[in-house]
1. Suppose helix-only ellipticity at 222 nm (-39500 (n - 2.57) for each DSSP H run of 4 or more, over all residues; to 500) works out to -8500; of I, II, which structure was it derived from?
2. If distance in nm of label points 7 Å out along Cα→Cβ at positions 34 and 66 is computed to be 0.8, which of I, II is the source?
3. For which of I, II does Cα extents along the principal axes in Å, calculated from the coordinates, equal 51, 46, 35?
Structure I
Amino acid sequence: MRPELTLADVAGMEDVKERLRMGFLEPMRNEELRRSFGHTLRSSLLLWGPPGCGKTFLAKSLAGELGLYFIHVGIADVLDKWLGNSERNIKNVFDEARQLRPTVLFIDELDALGHKRAQTSSYIRSIVNQLLLELDGAASDNEGLLVLGATNQVWDIDPALLRPGRFDRKVLVLPPDQPARQAILAHHLRHSPTGPLDLARIAARTDGYSGADLAGLCRRAVEFALHESVRRGTTQPVTQSHLEAALRDTPPSTGAWFSLAQNYVAFAENREEFGELEQYLHGRKRRR
């Protein structure tokens, strides 16, 4: 499929979007510029960060921005209990993407398919080897193939997959900032009847909430309004009190991830690679 989304549909993430434009989109769009620098139309990029923060949405928007086909590959599309089938599935996915090129191939949950080989069984090691083989295809084979990966746990990915020419370029996708949270709340309530709402107040109190958390909060508020409508026998709009009740009922889901990430940052040998995350964690601690 060709997604109709573009980066303009992504709320917030201005730094991330600018990095993607300058380092990924513009070179892909400008053939003359690519040729002058000897840059081919093949690339790979890893989106990483806590769950529910829009990595898949961002990948689709990149494909839509470039007007390219988008192939979404998950664990269920690859893993198979029979010997050799998982490797064959990976090859088939890449072959399909090459036939449709230029195209964006999006590999979700890359840490599950590309886990560190030293810590896994021969079954997973063989899958990682097949991934490496496909990513290292000859320039003519992968010309026009843009491979995006997504992971919640970049520290579990086999180092070979993160070497130059593979997923060496990484973009950290964090929970939305306050203006983005307000925009996300407005987006998810746009089709519901609403009374006067102070979305800025809710946005200010949802630091650390993922986009998925905010969507869940809005669904809960709509449920409260629906239940009230049933009790009263007439349509009741979503009010600030419904949002406040939903907020009390919807804790952020990112806490466990940040606790785990903090441990990895503290003891990582390659700590400099987590500088952006470490800076965010320090800022998050100050805001509390």
Structure II
Amino acid sequence: MRIGKPSYRDINTLLNQKLEERGVLIAVHRGTSLGNIIENTIPALKAAIQHGGDMLEVDVCQSTDGIMYLFHDGAEPRLLKQSDNIKTMDSEKIESLTYYNRDYTKIDYKVERLDDLLSTFKGDTLINIDRAWDIWPALLKTLDKYEVSNQILLKGPVVKEQLEFLDQYETKYMFMPIVHSLKDIETALAYPNLNLVGLELIADSENHPLFQDALIEKLHQMNLFVWANAITLDDKTVLFGGLDDDTSIMQDPDQGWGKLFEKNIDFIQTDWPTLLASYRDKKIGLHTNHR
């Protein structure tokens, strides 16, 4: 299966190469943050690659004076001991702050700029940018400077104004909408100039229309990949029929990740890339080197 439209073949080449090589790709949620390494930082992203990740998922936000940073807004109290949202701060304020690690100890590491990410990983690393759809006009101008259209997968909700913006934007970045319904899929497919390469399916139960094998097969026939979230956000949120990291680790990987393989999911987002990569490699007979 060749992902994407023929007219965007060159931009989508790296994505297709990695899918062909590995069959199922592993997206690492905010990088791998353990010990003294903080989520959404370059060390966490480097660790994610060494842990078997194929794509790095990062969150991007913008300061009041237009500088873009790697950070999931809402995590300020936990990571920075700040009550204000980072989007309400200017760059001077943001860069005066330092992170707190998992033991709630202040460390000598600061919030990093998007520019640092793009210069560090320019080449053959796939990067999924999340939570930045509200700043796409500024974000895409920054991405254009680094000529990374073959590496970047944009992600966002199905919102008419945002889809129109991408549809009309000159550089055809790969795009994956977050879909909650069949109507969402229909809407996303209506924009002929989008470089639509796949869909993130959100299904809160096995009975949900987006969980069904027939739909997944139909999307594959349209040259679109299917992305499932195995991350477990909390005790209540179900992202894809309960086939998640917690089930895979606490019960049996065959009951979680394994069922995602059986459903022919192409991308699995996880917080446990080493375990998933090892399971995948055994499951489909890959021989990859996780350092």
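Throughout, read-outs are computed from the coordinates displayed, never taken from laboratory work. What you see is a predicted model, and the numbers here were worked out from it, not measured in a lab. Cβ atoms are built from the backbone, for glycine too; each structure is taken alone.
1. Answer for the origin of the read-out: II.
2. Clearly, the read-out refers to I.
3. Details: I: 65, 42, 42; II: 51, 46, 35.
Value 51, 46, 35 for Cα extents along the principal axes in Å corresponds to II out of I, II.
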